[in-house]
1. Comparing mean count of other Cβ atoms within 10 Å over residues 397-404 across P, Q, which is largest?
2. To test your reading of the models, identify which of P, Q gives 0.15 for FRET efficiency 1/(1 + (r/R0)^6) of positions 85 and 525 (r between Cβ atoms, R0 = 25 Å, to 0.05) when calculated.
3. Consider the structures P, Q: one of them gives 20.0 for mean count of other Cβ atoms within 10 Å over residues 293-300 as calculated from the coordinates. Say which.
4. Given a value of 12 for relative contact order in percent (Cα under 8 Å, 6 or more apart), calculated from one of P, Q, which structure does it belong to?
Structure P
Amino acid sequence: MNVSQWKKAAAVFGFALALTVPALSDEPCAGGKHSDCQNCKAKAAVSQPAALPSGIDKADFDLSVDPGENFYHYAIGGWQKANPIPGDQARWGTFNILADNNTKILHEILEQAAKEPQSDLEKSLGKFYASGMNEAAIEAQGLKPIEEDLDRIDQIKNLEDLQTEIAKLHRMGLVPYFCLEGAQDDKDSSRMIATVWQSGLGLPERDYYLRTDKKSAELRKQYVDFIAKMLQKTGYNSSKAQVAAKKIMALETKLAKYSLPAAEMRDPEKMYNLLPQDKVKALTPAFNWETYCSILGIETPAEINVTGPDYLKSVCRELKKTSIDDHKLYLRWKVISSAAPYLTKDLEKCSFDFYSKTLRGTKAMKPRWKRVTETVSGCMDQGLGELYVKRAFSPEAKKKVLEMIDNIKAFMAQDIPQLPWMSETTKQAALKKLASFRAKIGYPDAPRDYTALNAKIGDSYYGNVAAARSFEKKRGLDKIGKPVDKNEWYMPPQMVNAYYQPTDNEIVFPAGILQPPFFDPNRDDAANYGGIGMVIGHEISHGFDDQGAQYDGDGNLRNWWTQEDLAKFQELTKAVDEQFSSYESAGQHLNGKLVLGESMADLSGLALAWGAYQRSLNGGEGKVIDGLTPAQRFFLSYAKIWAMNISPEMLKLQVNTDPHPPAEWRVNGVVSGMPEFFKAFNVKEGQPMRRPADKRNKIW
């Protein structure tokens with residue numbers, strides 16, 4: 001799954017936000033000397049195991065800051081000063097550094113596969129990589145890879161033609177107007193059903209089109225200018241491009257007005273509207289679902305989960321209402337914008353300038369080897385991940401993480417019966433759900449079969465991207481009407497992240513995140529519990545956050561609460577919403593409802609990790625190491641995993657679109673409610689890092 005799909009289906013630990021347009025940059029420093037390269041210094045600062053037995057590097061601290069005033073700045077202020085954002089990044093932190101190091105490993109694998117492939121999979125990966133590195137061939141091809149698609153769009157004459165073309169683009173993996181895919185039935189998690197989602201916007205989400213402030217209006221103007229510039233590069237003259245860009249913007253603005261806000265899409269009950277085919281047709285009378293599904297290569301589903309009925313109804317009405325010529329402009333734009341990063345340098349640079357520089361604040365482009373490596377990894381993620389784990393993951397690490405998972409679950413099983421706000425009936429249901437959690441560690445047991453895609457990998461870079469998109473789309477559609485594959489992973493092993501899948505009631509930890517500073521099997525337990533232990537606790541907690549708590553132990557959307565307990569739970573979640581809505585970043589308050597699930601998982605996850613660490617001591621006390629108590633090491637390790645510098649543009653983008661709070665509030669907003677933290681760092685009453693007792697939020 002790509003990141004947008006993770007947001008729909010699972011609770012992702014790190015960052016859900018990702019624009020799918022890769023960036024370019026200058027070549028990395030060459031040779032063996034990197035002493036003057038800030039980028040390399042930054043990577044070395046986190047990628048190397050800590051030399052101190054505590055697992056804590058005191059150089060990370062800013063001792064001029066009182067931990068009771070701002071623990072985040074105290075704990076990683078020194079790290080921030082030593083680790084400026086590299087020019088080709090919009091943010092730079094532990095996640096980015098580990099991902100960057102993993103990309104180097106993947107690059108080595110692809111280079112070897114391009115030269116001496118040892119299997120059909122390696123042959124395909126190597127050929128794909130080589131096609132992306134062949135800049136001369138890409139420049140020579142120009143727009144040829146998308147000419148057939150653009151010519152086909154030009155031939156649209158009526159509504160029937162338009163609907164046919166939408167289906168063809170959807171089959172290719174593009175998502176104009178809406179997206180139909182296979183997804184688990186929320187109320188019968190054993191089966192896959194057809195599901196329709198809103199989609200089709202070029203800006204990050206709906207509110208970018210609708211906000212009335214000056215900065216938003218300026219960004220919309222920049223977006224229109226960007227569209228016009230791209231259209232000029234594909235054959236339009238200046239005046240025609242400007243007119244076309246405004247029409248495209250007008251149509252996307254209509255889609256935005258019909259779209260649900262991101263916070264509302266977090267409500268699984270609201271997103272569950274399983275309709276029989278006759279009701280889908282009544283909702284969209286002008287849309288021919290039989291023809292559409294035939295082009296997709298599937299039988300017309302007997303029922304479809306329409307996550308936004310009003311959205312789909314409005315969009316299908318717009319297909320008939322808006323002029324065919326305007327629809328053609330919009331579809332051309334979807335093809336051009338999705339292909340640009342894989343075509344000529346000129347188009348690639350233009351795409352980077354808006355999606356990375358303007359929206360994210362990224363100053364420079366990534367090196368070509370890195371860009372192509374990331375593209376191949378994104379298109380054949382499980383295939384490349386299969387080779388990655390052979391180099392970067394050990395059985396010992398898997399064993400240790402499983403032990404920590406068991407310990408954290410055991411602590412939660414002890415803690416739930418002690419909850420003062422919950423009745424015995426609901427406690428037993430919660431314990432039953434906890435007992436049925438599944439855990440996946442490192443990598444899938446069975447590799448993904450890329451045989452069908454291998455046959456289509458050729459010498460055209462965009463052609464290979466398009467083939468991979470179509471392959472993945474078909475793989476997803478083919479699931480409709482079939483039982484759920486409980487062994488499937490929705491993240492590749494090389495991903496620096498983790499997730500909870502409510503419809504499977506499972507927690508998943510790819511190999512990519514099981515590294516320092518999150519985890520080191522040879523490191524002090526206090527630091528490991530503050531790092532990967534919190535990640536584990538966070539994902540388990542997602543099973544009991546405002547979304548996850550609506551699913552039972554079998555992964556079905558079903559109320560297992562007593563009415564009274566549910567009302568108490570909702571009051572507790574409201575308090576978390578209010579807490580995080582009071583925080584400010586990028587000149588605006590956080591959207592407490594948008595970040596509610598992640599904030600709850602952070603609050604509960606760190607508390608679970610602390611309790612599990614205490615349980616691991618078997619009644620004893622941890623040692624003071626490097627002058628730091630176990631509690632200090634635990635909380636410092638937690639802060640370190642959120643060490644980050646971020647551009648103002650990227651921070652604003654995160655606040656507006658990401659269900660995860662900014663890093664500072666993921667630390668300060670959580671520890672400021674924990675008495676164990678107050679004691680560890682002598683935080684006094686009245687200090688910012690010590691919330692009043694009646695304002696502390698503890699749910700699980």
Structure Q
Amino acid sequence: MNRLITERSEYLRAHAHQPVDWYPWGEEAFARAWQEQKPLIISIGYSSCHWCHVMSRESFEDKEVARLMNQYFICIKVDREERPDVDQVYMDAILLMGRSGGWPLNCFALPDGRPFYAVTYLPKKEWINLLRHIAKLYAEKQDEVHQMAQRVVEAIQKMDESLLKSRPLTLSPVQVNWHEIIQKLLQDIDWVWGGEWSQMKFPMPSRWIFALRAGILLEKPELVRAVHLTLQKMAMGGIFDPIDGGFMRYTTDRFWRVPHFEKMLCDNGLLLALYSEAYRHQPNRLYQQVIEKTAAFLLEKMRLPTGLFSASFSAESEGEEGLYYTWTYEELENILTDPQAKRIFFAAHGVFPEGNWEKGRNILYRTKDNEAIAQEMGLPQEAVENLLEEAYKNLAAVRGKRPSPPRDEAAIIAWNAYAVIGLIEAYRALGRIEYLAAARSAIHALLEDNLTHLHRIQKEKAWYGEAFAEDYAAFALALIHLYTVTGTESYLLQAAQLMERSLELFYDEKEGLFYFTAQALRGFIGRRKDIFDTSTPSSNSLFSEVLWWLSRYFHRMDYREKVHLILSRLEGRMRESPTLASFFLRVALLEHKAPFSVIYRGSDISPLWKRYEPAIGWVAFISQEETAIPACTSYAASAPPKWFLCTYGACLPPVETIDQLWDVLEREKARLASN
């Protein structure tokens with residue numbers, strides 16, 4: 001047993017009984033490394049990561065490997081969900097070394113933490129060889145190792161600086177070259193299978209939400225077509241679970257068929273929001289099913305007794321990846337006893353007697369849609385759908401008897417905020433009150449933490465760990481979204497409170513951007529700023545949207561200037577790498593291409609969401625005669641229901657019905673287009 005036994009992280013505790021003398025991240029490990037002048041192994045992973053489990057079994061549980069690690073190194077285990085700040089530094093290090101990133105991430109570092117070499121998963125034999133090589137190198141060429149580490153640290157520092165344009169002398173709305181950005185986005189689209197052109201595919205929901213809005217507002221139908229192609233292919237791929245609902249992390253193939261099977265809360269919250277927006281733009285039964293099943297997965301499989309949501313489900317069960325989710329042909333034959341349902345199921349899915357994956361097992365992905373099967377078999381499409389759903393229920397009953405993949409019980413603030421936003425968007429799309437109720441329940445559980453000093457994780461009903469910028473920003477954004485559908489002003493006021501606290505904790509006045517941490521990560525690298533949008537938005541992009549919304553509600557010109565400054569610093573990144581700046585571009589769209597706002601005075605704003613209108617940048621909901629929101633004070637006394645359409649700071653006379661509002665909007669669009 002090692003020191004990880006007292007940690008709260010399930011991932012860390014899973015390594016507590018290994019023969020490796022693991023330390024958690026902290027001064028005790030660094031002090032011992034410094035005292036004994038040994039290099040560090042900093043091994044980073046998370047509980048649902050398949051290859052983390054594989055390397056753990058192959059190497060970290062092996063006595064020979066442990067003997068080498070304990071003899072020559074001080075070994076630190078890090079849960080990236082608890083410490084994304086640590087993960088960020090060492091992930092940047094491996095990328096700067098010219099290697100692919102991923103988890104487990106194993107970094108060799110000097111006793112002060114400066115990295116000099118890094119790898120991801122290695123089989124046991126290769127890991128042993130590397131341990132011996134690094135130990136020999138450190139013993140015989142320590143000066144050279146120190147120089148390697150210093151070069152890596154300097155490269156990380158220069159990388160941070162190189163990503164940003166210099167601070168402008170005067171502040172004004174950033175000028176965006178939309179044509180160049182759209183052309184770059186269109187260049188890497190896989191027009192056959194959707195997504196980016198790649199042999200491995202990640203969903204990247206921020207990219208596709210921006211692409212949908214940009215395609216409409218900039219009148220680029222090919223961009224809209226790319227969004228819907230991608231969403232259709234993902235929904236029919238093995239990345240989506242048609243039985244329990246929810247999406248896997250990513251696929252290892254171009255066709256969205258062969259996933260790594262972990263299910264993450266952050267991915268599913270953001271994808272629920274994406275499909276909900278897409279459904280509002282182009283309602284169809286496929287998107288509706290994805291929304292319903294993904295929401296059901298969140299509510300039935302991931303929700304904790306507190307109302308919050310757990311972090312993830314592991315890729316593994318019974319020590320084998322994908323075992324819970326995949327099927328032998330014989331299993332399917334025996335479970336599906338209705339002849340017609342069986343015929344339709346096998347026609348719909350690419351399953352084979354020899355299996356379509358490893359060890360003769362089948363991943364469920366669609367090779368034909370319901371319409372094609374209905375035409376082929378001469379059945380109504382509704383009948384095909386009903387028979388398939390009945391088949392999924394039968395499979396669910398059998399799957400439910402299998403040992404489930406372990407669930408990470410940690411409730412992470414930022415990821416819960418993404419789930420709240422996804423549920424609110426699903427409520428807008430389908431009007432299901434249970435989605436809104438679940439979103440409110442999660443928000444109220446988050447509000448139990450002290451807003452002036454958030455903790456990142458709740459586990460066993462106790463909060464712990466310092467929250468990071470992404471936690472504050474995502475939480476504030478979720479509160480704003482919840483206000484727009486409920487009219488509960490306390491949510492908006494709490495978002496404003498979080499924003500003010502975030503400025504105190506994270507804002508760099510000199511650079512005009514937000515640090516990721518409230519304090520420095522030891523001494524060797526300083527405080528970092530995360531600006532890349534990856535599978536989740538960066539904290540700076542989240543803050544830019546929060547500031548944009550709050551500047552409108554509270555008439556805060558200083559907030560607007562901060563948005564202008566953030567976007568101006570990122571102008572080059574948006575132009576050169578739009579996929580990695582998609583959330584910033586979403587804010588730029590609000591700034592430049594969404595000139596309308598709606599102020600509603602009444603009790604039921606839901607008719608507004610029946611129509612998808614990205615040209616409406618922000619919405620205010622006044623549910624009572626008095627308001628604490630400066631943008632709403634002139635309208636609260638109006639007899640409900642009243643709809644006010646505003647553009648460029650001026651509001652038109654109110655109308656009483658939603659149809660009248662749409663008529664006014666169309667006239668204003670025509671007027672602006674003619675000017």
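Read the figures in this text as sums done on the coordinates, not as results from a lab. Everything quoted here is computed from the prediction, not taken from an experiment. Cβ atoms are built from the backbone, for glycine too; each structure is taken alone.
1. For this comparison of mean count of other Cβ atoms within 10 Å over residues 397-404, the top structure is P.
2. Working: P: 0.15; Q: 1.00.
Attributed to the structure labelled P.
3. Derived from the structure labelled Q.
4. The structure behind it is Q.
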